[in-house]
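Derivation of every value follows stated rules applied to the coordinates shown; laboratory data play no part. Computed from a predicted structure; not experimentally measured. Cβ atoms are built from the backbone, for glycine too; each structure is taken alone.
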Structure 1
Amino acid sequence: LQVEDNIENLCLACTKLYQALNEGNMLGKRCKRRRVLLKTLYKLVDIDSDPLSLKLAKIILAMKVDGRNLLSVCKLAFKICRNKENDFIVQNDTLLDYLLEVLRNEDLQKNSEALVYCMGAIKFMSGNAVLLNEMVNKGAVEMLLQLMKQINNIKEHDTYFSNLGHLLVQLTATLRTLADFPLARRRLSCSAAVSELFVALEQRGSDEDMCTCIVRILSKLSSYNDFCAALADCSRCYFLFLALLNKHQKQQGLVIRIIFILGNLTAKNDQSREQFFKEKGSINTLTSLFQTYYELDLNAQTWYHGRKGKGTKHLKHPSEEEDVLIKLIRVLANLSIHPSIGAALAAAHPVVGLLVTVLEYKSVDDCEELVINAATTINNLSYYQVKNSAVQDKKLHIAEMLLKLLMSDNMDVVVEAVRVFGNLSQHHEIRDFIMQKKIYKFMIALLDSKNRDVCFPACGVLLNLTVDKNKRAFLLEEGGIGKLVDCLQDFGPADWQLSCLICKTLWNYSEDITSAASCFGGDTDTLLVLLTSLLGETRSL
């Protein structure tokens, strides 16, 4: 109890001392007995009390110490801030102001070690919402970017380059936390900030930990449109990302974040897709990564299945390898939206081969998202009718793989498979396959779903099947006419695109009509009323 009383009295004495020095204009280097005072304060540091240490650190920093004294007090601040239990006392004091002042004014090369501890203390403070808000309001983002610029100006051959890497790690970790704060995020989305982050990334490309720190910031910010626009304006961003992917191919933490950024960039606009695609070796790099992580995942899966009977628990999915593949395939899917890039990818046998391989070895139960992404990308590529199309070369094998997906209980998986069949069924071999495997029955059954996203691709397959005269009879035999009429009734003028698809299917089916009743059976009258109604809607439009 006496010790606690003593500490409380010392804290009170420190508060009064700070006030007296401040009122007497004796803070900084102006105090006459400064040396004696500092010596006394440093002796008190030996008392193991964080509240007292906080008071002491504030006074010592306010005295504008330098050299070893600055290093000692920054270490003290680091120790206090590292303990989350001290958040309350730290946020109710002005230690942050003095630490920011150190970063703003101290010589980067002369006091690099002290700045590392100072920056580390600020990094811990940034985990507190109150202090984070205070930092942003006091211009911490701009200050940190200015500090990064100074670090970037120190070239690789310089003596200080390596030491300043430790400071940059703490700095980027702080920026990463700040990136979650809307006001700070807006300031980080300016082109100057992006430029400095990329200079640091280029200079420290061999340092895997440093690259990961910077890429984590970029990854977090790339979820926002304004930052993606600033990132896309950085002419060397794709070159640097590809260089890092090639250099650190098996570093999953780094790879997954870069791929995530590329996915966000290529999701936005055709210009970003073009810029990435035109970068030398871009598709080769993605293909190489795809192959690497497919093999890693296959090995992990083989190991798991081998251990399955030995009490090994199923890993929660997606695994790290699967996550890389999910995000990588998303990039390919985004690129394939661009007409000329999509056509080029459709003819890229290694890319298509790997996508098909995913459907071969990975079940929906293993990793639903990976299977869906692979099917979506194959669907995008199957749209392009190009010479030497790898999709067309493998179309029957792809159809076999899709057949497995149609059996899934997961409707999202089923819909993706149906969409691919919609494109592939433009080829007579696939139409024959659909009839042989009785897939048409499944397509007709899907019309009962009352869901536009399900009915539309199913109807597309049925439309393609009715191109062949010898395949049309199944529509009436399997009750397809009635279901198409029901769909037309359900969606009608509210969805002209689907209505047109249904009408085209019925048009093909009735091409050689001799009698409406024999052609459409019991649905003839309903269909006639519907078509008349739709024509009335057209006239009113």
Structure 2
Amino acid sequence: MALTLASAAELLNRHHLLREVIHSDSWTLDTDGIDGADAPFASITYDTRQVGEGSLLVCKGRFRPEFLDGCDERELAAYVAETDLSERTKAPGLIVDDARKALALLATEFYGRPQDELTLIGITGTKGKTTTAYFTQAILNAYSGGRCALFSSVDNCLDGHTYVESDLTTPESLDAVRMMREAVDGGMRYLVMEVSSQAYKVHRVYGFTFDVGAFLNISPDHISPIEHPTFEDYLYCKRQITANSRTLILNARADHADLIRQDAAAAGVPVRDFALLDEPATESAANPDASGVDATSWPADASHDSYLMRLDGHDLGRYRLHLVGDFNYENALAAVSIAHAAGVPADAIETLHAMEPTRVSGRMELTRDEDSDTDVIVDYAHNYTSVRALLDFVYERWGGNGEHPYITLVAGSAGNKAYDRRREIVEAAQDRIARFVFTAEDTDTEPYEDICRDMRSFVTNDRVATTTIIDRVAAITDALDEARAHPRRHDVVLVIGKGHERWIKDLNKHVPYEGDDRVVARLLGA
């Protein structure tokens, strides 16, 4: 059914969001006397630059009244806002308690509830969301003949095979529903999406119910005045996925897993656990002493180059991923568990192996320069947990016999948010590496120099060298030149924080950037 002013008011009133309808100096809850109240809206937007004839405009976030100037001339049909804006427009206004919640509800109605035509999968966690989402899509594509869409912090994919760079980890509700409609109309049956803490904080997924939700892990991150004021707030937002899922996939070893189970019990949501085990492929590992765990994985041998998996009593065999690192096998196990909950049978072993060749741009991209005995990893690691996991991998891979490579970490940190990351990145690395090269990341409005100075101030180990090179390409070049200058020494250069991204955010603008992956490939001739 088409969305009209009358049906929009009724919908918002039903969800206890509508305060009043304002039109021609009249305040009412009844739209019957308003001309055109039953005329379908031609479009819905939260950007005044997109307003055209018959548009419904939702004024959210940092909207300023002057943005409405000129909208009447473009025949704005109505607006939704948390305050009266009738001094700026003659269009009727739907005044609501929460414009972001209203946007989600109205967008869903405008596009005909496309989420009801998809098996909807939401994945949350501090780390691993993107890789798990890609792994899950690979399995579901194999199962459905390429009919799985994807929303991720790297790319969005609406047709199962074409990937377009995304702007947000979780899209704004209007954009999400619009893309869902495109995916459904294109024949997609599944949608895998990352769900950030901010998605619940600012209601980007308000009203969404996930057929399968997944909670991967939790550790302090995104703590700042403009994100989450405390870890409690961050965790609380992450926890919302539980009550908004029909089935929850839970990492049995995640911090606060017991609290998540309590949330699920209170909401009547069934939980399926998975756990990555440390034991080798022995009888005790194949039958772990972890009662109630539905899916497990453990190293196939001491090299950790491959893992064995078991799902609901079915041995799935040996997995050898293109993406290196133990933590990626944990992500793979999560993906297998999610896909199974979404309908893939446990005995569809070939399908459940479909993610083995999967690559994710800017995630654990390993390149080797044989001439200088240098290994380079480009990764999106950007907080304590992910940097520690990355270094754990380096030590497991190249730290045998008490000999450790010369490790250089090229890193910056985001501006104007998550200030603790600057200290945490340093603390995670300084006792395990030889050299920091501090450089530009996304500054927002903070000067690059100030962020690098902050990070350098947290270095307390006087045995680790520090260099600051603001230009990111020059910083990566310096790290590789230093490695090449010592061909008799095994070097590992870790370039973290940007991955595949083709821009650096400076002064609220996206400045074009080659991308860490391409810089490394060009410099190494890969």
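Things to note:
- Given -9000 for helix-only ellipticity at 222 nm (-39500 (n - 2.57) for each DSSP H run of 4 or more, over all residues; to 500), calculated: source structure among 1, 2: 2
- Answer label among 1, 2 for the case where distance in nm of label points 7 Å out along Cα→Cβ at positions 36 and 404, calculated from the coordinates, equals 8.5: 1
- Identity of the structure behind 10 (criterion: relative contact order in percent (Cα under 8 Å, 6 or more apart), calculated), options 1, 2: 2
- Test item: Kirkwood radius over Cα pairs in Å calculated as 28.2, pick one of 1, 2: 1
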